[in-house]
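Have a look at these structures, which come just after this line.
Only the coordinates and a few stated rules stand behind these numbers; no lab work does. All values derive from a computational prediction rather than experimental measurement. Cβ atoms are built from the backbone, for glycine too; each structure is taken alone.
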Structure I
Amino acid sequence: MTVRMLHLRVVAGTGGGPEKTILNSPRFIRKHGYDAEVVYLCPPGDRVAESLKQRAVAAECPLTILEDKGPLDWRVVRDIVRLCRKHKIELLQTHDYKSNAIGLVVRRFHRCALATMLHGWTDMSGRMPLYKRVDQWCLPKYESLICVSQDLVDECRRLKIPDRKVHLVHNAIDTKQFARNLNKEAAKAKMGARPDRFLVGTVGRLSPEKGIVQLIETIERLHRNSLAIDLWIAGDGPQREELEARIRALGMEDSVRLLGQLEDTKLFYQAMDLFVLNSIREGLPNVVLEAMAMETPVIATRIAGIPSLVRPGETGRLIAADAPAELERSIGEAISEKDLTQSLVAGARKRIENEYAFDVRMQRVAGIYDRMLKRN
């Protein structure tokens with residue numbers, strides 16, 4: 001018998017990594033007996049709504065977008081209760097602090113099971129520390145908590161949430177969708193990248209926790225050491241103006257480019273000589289999974305769930321967070337040790353196929369739902 005479920009998420013601006021997981025979930029979990037709807041709460045007129053609609057069509061995801069006027073706009077609770085009743089929702093899966101709070105209220109008016117997915121608290125600017133405390137108050141009241149990295153499991157234990165409720169399920173990607181179909185030279189030509197320059201790339205929200213200023217400064221030092229190297233950055237966010245100013249101050253306009261938000265990053269990954277994630281806070285970022293699946297060499301910081309994915313000498317290179325000298329040295333090694341770099345690429349793709357494929361992930365998630373609902 002099919003279970004009707006609903007994913008609920010609040011998002012603004014450019015969205016983030018969780019969107020890739022949420023929008024792909026209905027297609028992959030259908031064969032496990034779950035018919036999923038997805039509801040996003042977005043600010044009125046926010047550009048993210050149109051992007052979500054386009055991505056939902058591509059992912060064959062049934063999507064509803066509701067206007068959300070801010071943290072105190074509880075009018076949306078009424079709309080979600082109506083949707084739950086209309087679709088006879090039996091399981092509500094939430095994905096952030098506000099949807100977690102909403103879920104607890106919705107259950108007072110519509111009987112359903114509650115699960116939440118923890119993607120990590122990476123942006124701690126503004127009111128986010130307050131919102132994190134709200135989230136931590138909500139979490140123990142949920143029946144199942146699905147964590148994308150071990151540090152989030154540890155956080156749940158710190159909150160004294162029983163182990164039977166807490167489950168570790170890493171992020172994953174569609175390995176058929178993220179598969180190389182161009183060689184690096186052809187991809188560079190399509191992107192307009194210079195064929196005689198080593199291209200370092202990164203993908204993510206332009207915000208301080210991503211360590212992008214430090215990455216730009218590292219590329220500038222390598223440039224001064226006469227290395228023919230370019231840095232291209234895909235993404236958007238609140239730090240864009242600061243990054244543009246830093247690029248100008250360093251005189252790096254010819255070598256560092258801000259590409260803005262890319263709807264499809266696969267060509268970019270294939271054009272890179274090296275992908276770098278220099279974050280100081282993360283969960284288990286989808287962009288690292290994508291780069292590894294696209295057979296792009298990876299350097300990433302040794303934080304949160306990343307060491308479970310990137311294994312030195314096997315699938316990529318790890319560096320300490322906020323360690324510019326180590327970052328500079330690791331990029332230099334990736335340039336000079338070409339045979340090792342290519343060996344890591346092969347190991348990375350194999351690891352993604354064996355352990356981080358999306359269909360494998362959703363089978364695990366369906367098992368958690370089954371146990372929670374006492375199915376089978």
Structure II
Amino acid sequence: MKLIHSALIVLLAALGGCASTPPLPQRQEVVGIIDKVNTYWQARTPAKEWSFWNVAAYHTGNMEAYRITGNQAYLKYSLEWAQHNQWQGAKSTDRSQWKLTYGETDDHVLFGDWQICFQTYADLYQLDKDPARIARAREVMEYQMSTPRNDYWWWADGLYMVMPVMTKLYNISGNPQYLEKLHEYFQYSNSIMYDQDEKLYYRDARYVYPAHKSINGRKDFWARGDGWVFAGLAKVLHELPKDAPHREEYVRKFQGMAAALKKAQQEQGYWTRSLLDPQHAPGPETSGTAFFTYGYLWGINNGLLDRTEYAPVALKGWGYLTSTALQPDGKIGYVQPIGDRAIPGQVVDRNSTSHFGVGAYLLAAAEMVRYIDKNK
């Protein structure tokens with residue numbers, strides 16, 4: 001009887017585990033979602049928009065959608081955007097006036113929100129190696145690396161905006177300084193924003209505990225802020241050479257975040273805007289959830305995260321993205337508006353959408369297709 005009883009316990013545990021993990025979607029279904037979402041967005045959003053971060057973040061997702069689907073309309077859209085912006089971010093030519101503080105004008109050349117566009121320019125260069133496509137990117141980044149400053153990435157978002165630029169331009173140019181400065185700037189970011197105990201990032205130095213707390217007195221980690229970092233690390237590791245001197249440090253940060261974020265996921269699959277205090281700003285949020293889902297899928301696909309442990313997390317995230325975030329017409333809802341923190345009482349609903357939320361969604365969907373291809 002003891003053996004039978006033990007066998008039943010094992011069987012029930014196995015069944016319970018299966019029941020708690022959403023089923024793997026079909027490849028055709030996910031590709032269909034990519035097309036539905038991206039067609040909806042591009043039909044309603046002109047390609048000729050500025051190259052600032054909110055728009056440029058969409059294009060990082062659009063390029064992944066193109067890689068998965070081969071849809072030439074997606075490629076044409078990003079090309080038109082790049083050409084409209086003359087393959088530049090902020091356009092000032094007077095280096096004495098270049099700034100790295102927040103700013104939306106052409107003299108804020110060294111501010112990372114104007115540099116994320118270089119990711120897509122570099123990707124487009126790899127498809128047609130016209131040096132003009134990356135000339136401004138190299139001019140800006142190589143000037144920046146020639147300065148003695150290391151405090152360029154002073155906010156969490158910047159790690160997504162610029163870290164992948166460094167690895168992409170390294171792979172194009174072969175200049176080792178890109179990887180040296182990548183690590184130097186990353187170390188500075190860790191010194192002001194990283195919480196060693198929680199393995200998560202504050203949005204910037206203003207939000208470090210205990211100077212700043214959530215409404216319940218807890219550490220306040222902003223979901224989209226940590227989403228930028230988690231996704232940024234995935235993108236960097238994807239292109240960082242396997243023998244790069246500091247690769248293991250990026251891996252440790254990525255894996256530490258994965259473990260921490262797993263504990264913060266809500267039962268419905270999403271992450272709330274304040275990761276460790278769901279009551280601070282309750283309810284679903286899509287941009288952070290999409291970035292986390294992308295990061296988990298990428299980590300599993302590339303052997304850095306254990307599939308048994310983390311596939312249920314990714315699939316629950318995908319379940320939220322398809323059942324709640326995705327609207328019947330292809331609109332992506334529940335995207336927290338532009339900001340820098342979780343705001344109590346802020347309305348985030350099915351009508352809340354934005355460029356960067358759609359970009360994050362496309363990243364997750366593209367990586368889901370790769371996950372399906374690896375696990376058929």
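Can you tell which of I, II yields 16 when relative contact order in percent (Cα under 8 Å, 6 or more apart) is derived from it? Structure of origin is I.
Which one of I, II has FRET efficiency 1/(1 + (r/R0)^6) of positions 89 and 257 (r between Cβ atoms, R0 = 30 Å, to 0.05), as calculated from the coordinates, equal to 0.10? Numbers along the way, then the final one.
Values: I: 0.10; II: 0.65.
Clearly, the read-out refers to I.
Assuming -18500 is helix-only ellipticity at 222 nm (-39500 (n - 2.57) for each DSSP H run of 4 or more, over all residues; to 500) as calculated from a single structure, say which of I, II it is. Don't skip to the answer; put the middle values down first.
On the way: I: -13000; II: -18500.
Only one of I, II returns -18500 for helix-only ellipticity at 222 nm (-39500 (n - 2.57) for each DSSP H run of 4 or more, over all residues; to 500), namely II.
Who wins on FRET efficiency 1/(1 + (r/R0)^6) of positions 65 and 305 (r between Cβ atoms, R0 = 30 Å, to 0.05) among I, II, i.e. which is largest?
Values: I: 0.55; II: 0.85.
When FRET efficiency 1/(1 + (r/R0)^6) of positions 65 and 305 (r between Cβ atoms, R0 = 30 Å, to 0.05) is calculated for I, II, structure II comes out on top.
Name the one structure among I, II that mean count of other Cβ atoms within 10 Å over residues 49-56 of 16.5 was derived from. Matching structure: I.
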